[in-house]
Structure P
Amino acid sequence: MPTPKDTTQPQISAQAHRHQPQCAVKSLADAPRFYAHPFDDDKLKEECGIFGVIGVSDASNFVALGLHALQHRGQEAGGIVCHHPEFGFNSIRSFGYVRDNFTSADVMETLPGPLAIGHVRYSTAGSKAAVIRDVQPFFGEFSMGGAAIAHNGNITNALALRRELIERGSIFQSSSDSECIIHLMARSLQKGIPERMEDALRRVEGAFSVVAMTRTKLIGVRDPLGVRPLVLGKVGDGWVLSSETCALDIIGAEFVREIEPGEMVVISADKGVESRHPFRPQPSKFCIFEHVYFSRPDSIIGGQSVYETRRRIGVELAREAPVEADLVCPVPDSGTPAAIGFSQESGIPYAMGIIRNQYMGRTFIEPTEQIRNMGVRLKLNVNRALIKGKRVILVDDSVVRGTTSRKIKEMILDAGAAEVHFRIASPPTAWPCFYGVDTPQREKLLAATMSEEEMRQHLNVDSLRFVSLDGLYRAAGEPDGRKNSCPQYCDACFSGEYPVEPSDMIAKGFELKTAAE
């Protein structure tokens, strides 16, 4: 194997900047321009996916496969950092899909070694422009050696931390909130990198699942509330950290357990998995929208199948909001399990009334105005022979702005449907998320300004019903519902009750929910 170039990200420390990032895009002018499809514009965007492996001969190849399985969590860009005892740290960060950047032998040969971490990104903080310096993992060179870090979530006090760090002399390389962790580690007086990470994360507010690496260790951390997911797996003699269990399956790894809220695991070849609990224990507030939409249906969360939870949401919907109809049709693909559950509980036949074009993907070419006016028809098409003359129940995962729901309704009516009834597999989304999900400003959320009946009239459908928050909790395995005194999940996007106050946003003028609301 030829000696690979040292291509890590420019270091964030007082040491000399020796490395340059290896990437397909050299400047903003050359960066790919993404044009969101109209169908995707009206969905909550996934946060990020993280993956790490230690103790295998070709760790980066395992990481590339893991990131491929986590692609649904972020399609904007991805990166891998690895370490080899002889060649040191190396990294590649690129825009676009994992399959387009981390599959060729020429590329993967430059990422040797038994230890690697990776990240797939959809930007939720910082710049929305395509800038390679915002792509993770981030790398820093400390006095005791280098370290790389990949973060899923959002730091709600990042602006305050960034201001403080800049005033004290830190020079930031990106607009990402995640880079604050590296700078806080650099300023820590602790001796070891895991200890410096503990020190840094105690200053951080918000949500974080972190996968990090040193020359010899793989590190995983979840915030004290456990908002974002992180799991531990075993592959041969090595260990794996991943956002979801579905990414363990693709590399043939065995699921061991979930990393607990507030837990740090430090994994090395000689000592195995060492568990630490550096934060004050708090009640878990796992993101309930992971059950609704973000996680892949073949993943396991809290010992429960995501697919089965979504099917049970459909069952709850059928019980809470029955309606006479001829067909139950999912809005593909995220509405499919709930539609199956609705059909099973109601006895109304399930049918694929809408067909998705599986090859639409994202485009790097600006579409013409004529093509953009086609809207969701580029991605979804109605099965006219099935729909004509029928009373149709459409089951979708959520309603955000409502723009896509209106277009789908029009497509169904154009195909000759007699009635259109919407059933939504989540409560009304009335509040933005500040913990790693890209949601519109509150005034752009349909449920923030309209009642359920007003939304029905706005969408111009025969009926519109959302699953209740209690129903969602029951489907997620809580038979007594939400228990208003102590919700078991973070459901701020539905309830407006934020488990961690978004201090940066409050400083900008965001108003929290009042008692009257």
Structure Q
Amino acid sequence: MYDFIKFIEILNKDDKQDSIKNALNSIKDVFHFAKIVADSQARQYYYEYVADEFNPNYVMKHTNRDIDYYFYQKDDYIFNDDELKDIKMILSIISLHHECFLLTKKAKENELISPNTKIPNAQGYLINVNKLAERFNINEYNSYYINIRGFGLINKIFGSKEGDKAIISYAKALENFIDEDEVIGHLGGDNFTATIKRSKHQAFIDLVTMCPIKVNNQGKEAKVNLIGIVGYIELDSLKSDHAQFLSEPSMACQYARNTKKIVVKVTPELLDMINDAKQVERTFKEELIKGNFVVYYQPKFDIKSGKIVGVEALTRWNNNGKLIPPGMFIPVLEHNGEIVDLDLYVLETLCKDIHNYRNQGYNIVPASCNISRRDLEVKDIENKIINIIRKYNVFTRDIVIEVTETTNLEENARLSKFIEVMHENGIMTSVDDFGTGYSSLSVLRDFKVNEIKIDRSFINRDILNNSDEIIIGSIIDMAKRLNIDVICEGVENTEQAEFLLRLGCKNAQGFLYSKPLPKLEFEALMRKIGTVYD
């Protein structure tokens, strides 16, 4: 009987598939065989070891699970019983080693695959995209980062199982779109990534930004459009690192979400803005103490007379002489919870200015200040607001607190309580971005608000048609009948202003009238054109 110790030592030398070939080569002449074949239809593969001249009829077959192993001899040698036992042992040892090799290979593959969608995860995506860069001209490709907007609502309405199916359907749509020389990845949750030929850019954008999928809604099939928010970069082979494949498109996608855009391209200017925003996280408290967050004032106008009817306090970050817009730092502060410090700072600055204006003899117009949803998580936020107003002896009728509606039931309950306390203390409230949420009509019914601000998206069209007139007119009419004031934001041309006036909306805010102004410029404008209270 053959001594198998050396044979097993070679098999166990490493875990590579070559070790099987090396071990078989060491005993090939001893057993007069030419090759061993491992064949599996269930796993769809075929391995052939030590190919040589051989008798086409196999000598022996061994089966391990769903894999068949065939032993072929080199010539017409006649094997005795002991040799056949040894051959059987060889096949048994090879099958065990081969099974171990396949399991290890499968485990490594699974490390690179998203378990839900079965497409590459972040690690697998980066490996594949680096291989792509080695084989093709990467200058002809774009890399994309995609987040599905409002996906939590899918889970909330249809359930998490249907949500998982929706993600799988979205992944399948991406998989069906790509060619062999393109790569996609699923980063978990509702986040995807892709590297696609630039010539297919628009087709890809059309797919990922409006992808129809089917879900089960209480036993009935329903169609849902998954809207992807996209950040992308045109790849450049001169870049030494691979941040362009993942991190930079991810930052562009986050910027798109923060600024309510659908598609944003990575540019040097965008990266500079994003880096500025990251800086605020490190330096916010110090910059706030130094007074580098500056309050700007955007007037609200009476459309008919052109006089100022109110004003909104906004903020800009003066970073070494460079003004950073709120879209770049407010989402950061909302995320880490520091937004409450900024909002209370703006309110205190506003109250201080109102106090000084009254002492100087100005006619005061109601001034609004925004309160973030995150502020409502602060237990005594109502008292903090009331105390600041009282500190500067500001009349409550001169202050308007702007809030934003929400789809979250818990947040809505907290918002309702907040508005109730403001109402009890004579402080007016306004609902910002009215009409963009899912609870707009219930806001009119359930909340004791004094004003609604119709979102700019309702009038931001080249041509305002009959449907726009019906929808906006209905909002204005309902608000009037409930004794709620109406103002429309984002008015940029006279056609929009005349359209609103015709429907009964008296007040507007937007670049047609004035952009947000520094304090001194706002004062000069008030002196020049006057207010409705003059």
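Readers should treat all values here as calculations from the given coordinates under stated rules, not as data from a laboratory. Note that the structure is predicted; figures quoted are calculated from it, not measured. Cβ atoms are built from the backbone, for glycine too; each structure is taken alone.
Matching task: 40, 25, 22 is the computed value of semi-axes √(5λ) of the Cα gyration tensor in Å. Pick the structure from P, Q. All intermediate terms of the calculation are to be shown ahead of the outcome.
Details: P: 40, 25, 22; Q: 69, 24, 21.
Label of the originating structure: P.
Identify the structure, out of P, Q, from whose coordinates helix-only ellipticity at 222 nm (-39500 (n - 2.57) for each DSSP H run of 4 or more, over all residues; to 500) was calculated to give -6500. Show your work: numbers first, answer last.
Values: P: -6500; Q: -14000.
Clearly, the read-out refers to P.
Can you rank P, Q by relative contact order in percent (Cα under 8 Å, 6 or more apart) and just name the one with the largest value? Walk me through the intermediate numbers first.
Numbers: P: 14; Q: 9.
If we compare relative contact order in percent (Cα under 8 Å, 6 or more apart) over P, Q, the biggest value is for P.
State the single structure among P, Q that was used to calculate mean count of other Cβ atoms within 10 Å over residues 339-346, giving 20.0.
Numbers: P: 22.8; Q: 20.0.
Answer for the origin of the read-out: Q.
When FRET efficiency 1/(1 + (r/R0)^6) of positions 275 and 379 (r between Cβ atoms, R0 = 30 Å, to 0.05) is compared over structures P, Q, which one is greatest? List each step's numbers first, then the result.
Details: P: 0.10; Q: 0.30.
Looking at the calculated values, the largest one is Q.
Could you figure out which one of P, Q the value 9.8 for mean count of other Cβ atoms within 10 Å over residues 75-82 was computed from? Walk me through the intermediate numbers first.
Numbers: P: 28.1; Q: 9.8.
It must be structure Q, since only it matches.
Taking mean count of other Cβ atoms within 10 Å over residues 59-66 as the criterion, which structure among P, Q has the greatest value?
Working: P: 27.2; Q: 14.4.
Largest calculated value belongs to P.
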